[in-house]
Structure 1
Amino acid sequence: MTGAGLDTATLVLLALFGLLAGVGITAVGPGGVLATVGLFVLTGLSPAQVAGTAIVTHVATGLLGTAAYVRSGELRELRTRRTAWVLAGAAVLGTPLGVLANTVVSGRAFGLLLGFFVALVGALLWYRERRAAPTGAAYPPARVTAPLGFGVAVASGVFGVGGPMLTVPLLVALRMPVLAALAVAQAQSVVIATAGTLGYVAHGAVDWPLAALVGVPELAGVLIGWRLARALPSRTLKTGLVVALFALAPYLALYGG
C-alpha cells in the first residue's frame, strides 16, 4: 500500500507521528524512531519501504538539528566536533551494510528486532543512571566511539532511523553530556540518512509522498524539541529518554510478533 491508498485519518496520524518524531529527535534522541513506527503500523509497507521512506525524512531533520546545535554552541566545542566526525566516518561504512541486511528481514522480525534494540538501549541507560553518579563530563575516545558509531549505523540502516535513537543513550551512558550527545547524533544522522537514502532509492524502496507527509511536520518538531532540550535540566532529559525507550519497546515487539 502507498500513500494514495490510505484514508484521511491515517494520513493525519502519520503527520502527527512525524511531528512527535521531530520533537523527540532534538529533545531526547530516540524520537526519530516514531517515523518508522508510524509507517510500520499504519501503512502496510514492506520493511524495506518502511525503512527507506523513514530514513529519507532524517536527511532534512539531521541538517536542521545540526544547524540548531551549531547555533546554540554545542557543536562549536572541539571535543564535541571530534566525536561528531568519528561517528560520521563510521556511519559511511556501517549504513550500507544495514540497508543490505534489511532486504532479508521479514515484517515480523522487523518489529521484534526494533523492539529489542529499543529495550536494550533503555536498559543500558537505566543501569548507568542507577549504578553511577557522574562526577563530571566525559568524552569517550575514538576507539570507543568508532565501533559504537559503526554499530549504530548498521542498525539505523536496517530500521530507517537517523541514529540518535541509539547514539544518544549510549553516549549518555558513557557520561557524555546530554546536549553534546544530542548534538553529535544530529551530525551523525545526516550521514546515516544520506547514505541510507541512496541505498534504498537504488532498491526502489522509497514512497516519496509519504516521506513528505511525515518529513514536513517532523522538521517543525525538530525546532520545538531543540528548544525543549535547552530549557529542561539534564536529569529530566535522561529520565524522559528512559521512559520513551521503555514505552516504545514492548509495543514494537508485540506488533512485530
Structure 2
Amino acid sequence: MPLTASHGLRADVYQDIVRLHATGLRALAVSGIDIRDLLRTTLPLETTLGQRTIDQLLALDQSTVPYVVNSDAHEAVRDVAVHAESLVINASGAHEAELLQVINTTEGERFVEMARFEIAHLARPEPYVDIDRGSRLVKAADETFGPNSVAVEFAHFAPAHRPVLWWPAANTKGTRRRLPTLVLNADNPTVISLLENPEAARVPDLLRSLRITGLLLARSDVTVEDAMELARSLEGLAIAVPAGSDA
C-alpha cells in the first residue's frame, strides 16, 4: 500500500526517510504499537516477488507466508521461488524477523519461518518417469559414492539451469529419505547428458561435481575434503576432454 497525501507527508520524502532509518524504525516498531501500525502500511520488505508491505503480505490469499532469516537461506531458495512464482520474505535485515513475530501475536501466526531445505515445496518437482534410465544412473551413483552414502533421485523442476536440489540427512526426518539426498533436475542439460550416457567414463566425476554443487546451492557447509573432491573431479573431467576438442 503506497503512502498517499492523507498521511500528511510527501510520499517520496517519507519513503526516503524510511529507507534511511529502516533499521531504527523496525526496532521501534517491535516494541511500540503506534509506530508499528504506521510502518505495517508503508515499510517495504524484500520478497522473491518484489517489495511488499506487511499489510500487503497479510492480504495475500494464503494461510501462511514463509520467510527466511538470513541471506544465505534467501539465496538458496530465491531462484526456485521466482520461477515457481512463490513468495518468500527475505527477513534477514536487522529486526525484520522480530517484527514479523510481533505481528504474528495479533494476526494468528501468519508468518512462518522456512528452512532453506524446504525448497521442494517451492520447486514443485514432477516425477521423472523413465525408470530404466533413472535406475541405471542410480546404480552409477551408488558405485561412485558408495552404498548407503548418498541417495539420488530425479525430477523435473524449474529453473532448468539449476541442476540439483540437496537435502542433508538431518533434514529427512518424517520422510522416506534416510540419507543425504541429491535430486537431479531431469530438465538440466548436464543431467540429461548423464541420463543418456550413464556408463560414460566422465559420469563419476560429474556426479561428484553435482554433489558439491548441491551443497553450494543449498548454502550447506562445504568441508576441505569436499573442496578437494571437487578439484579432483574437475581434473578428471579436464583429462577426459582431449585438447582442442569442442566437447
Structure 3
Amino acid sequence: MALFMVSLFVGIFLGQEMGFTQPLILSLFVFALIIGAIFIRVERQLDRPLLSFALFKNGAFTMSLLCGFLIFVTNFFFNVISPFYLENARGLKPNTAGFILMAFPIVQVIVAPMAGAVSDRIGPELITFCGLIIILMSQIGYMLTDLGTPLWLFTAIVGFVGLGNGIFQAPNNTIVMNSVEPQNLGIAGGLNALVRNLGMVVGISFATTVLFAGMGHDMGEKVTTYLKGRPDVFIYGMHIAFLIATIICAIATLITGYRLIKRPTEPVKDEF
C-alpha cells in the first residue's frame, strides 16, 4: 500500500513539472498499477485484511467516498488558481487577497455545525445534494469571472463555495460512517481521510496542468508559469480550468442526486 501511494503521488507531482507523457512518469504510474493489483490480490486472500474490499459493494459508502474525492479535486482548482487571479492578474496585495479568500473557511466553519444538525432531522442525502448544487453554481461563477468582475462579487462567490462545502462535507461524512458496520468504522474513517488527501493532490496537479495547458494553447507555445503583463492569457487558461472543475462538480452532483433518489424510504403508517 505504501509503495502504491508513494509511486502514485510522486508520479502526479513530477508529472505536472515534467509532463505526464515522459517515460519516467509513465513508469511510475505503471508501477503503481502493478503494485496496487498485487495489494488487492493479497488482501482478498487474507482472513483479516488491512482493507476489506467488500465495503465497496455498499453503494452509499462508495458513492459518498467518490463524491468527497471529486469535491476536494474541485476545491483545489480554486485553491491553486485564486492567488494567481487576485495577486497577479488583479494586482492585489497578498494581505488583501488573503482577506478575500478567508470568506471560504469563515462561512464553512459557521455553516457546517448547522448543516450537521439539519441533516439529523431531514436526512443527509438531501442536504448533501443541496450543498453540491450551491458548489456547482459557484463554479459557474468562477468560470464567468474576468478582470472586470467586482471584487465584492468575487468575494461573494468565494463565500458561496464555503456555504456549499459547509452544507455538504459533514453530512457526506455521516453517510460514509453510517453505511458500514461498527467493526469497520476505523477502515471507513481511514478511507475517508485517504480520498480527501488524494483529492487534494490530484486537484493541485490537475489544476496547474489544465491552467498552463490552456494558457499555452492561447499563446501557441508551452507555458509553465504566470506570464507577466499578459493577464488576458491567464484569464483564458483560468476559464478552461474552471470549466473542467464545473464538469467534475456536476458529476458529483449527479451521483448525489442518484443517491438521493435511490435512498430507502420508510413505509407510511396509517393513522386511525
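The figures follow:
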read-out: Origin of the derived value 0.8 (distance in nm of label points 7 Å out along Cα→Cβ at positions 163 and 195; candidates 1, 2, 3); value: 1
read-out: Test item: log10 I(q)/I(0) by the Debye sum over Cα atoms at q = 0.14, 0.22 Å⁻¹, for residues 99-218 alone calculated as -0.61, -1.31, pick one of 1, 2, 3; value: 2
read-out: Origin of the derived value 14 (relative contact order in percent (Cα under 8 Å, 6 or more apart); candidates 1, 2, 3); value: 2
read-out: Identity of the structure behind 103 (criterion: volume of the Cα convex hull per residue in Å³, calculated), options 1, 2, 3; value: 1
read-out: Structure (1, 2, 3) behind the derived value 4.4 of distance in nm of label points 7 Å out along Cα→Cβ at positions 51 and 211; value: 2
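Every number here is computed from the coordinates shown, using simple stated rules; none is lab data. Because the structure is predicted, anything quoted here is derived from the model rather than measured. Cβ atoms are built from the backbone, for glycine too; each structure is taken alone.
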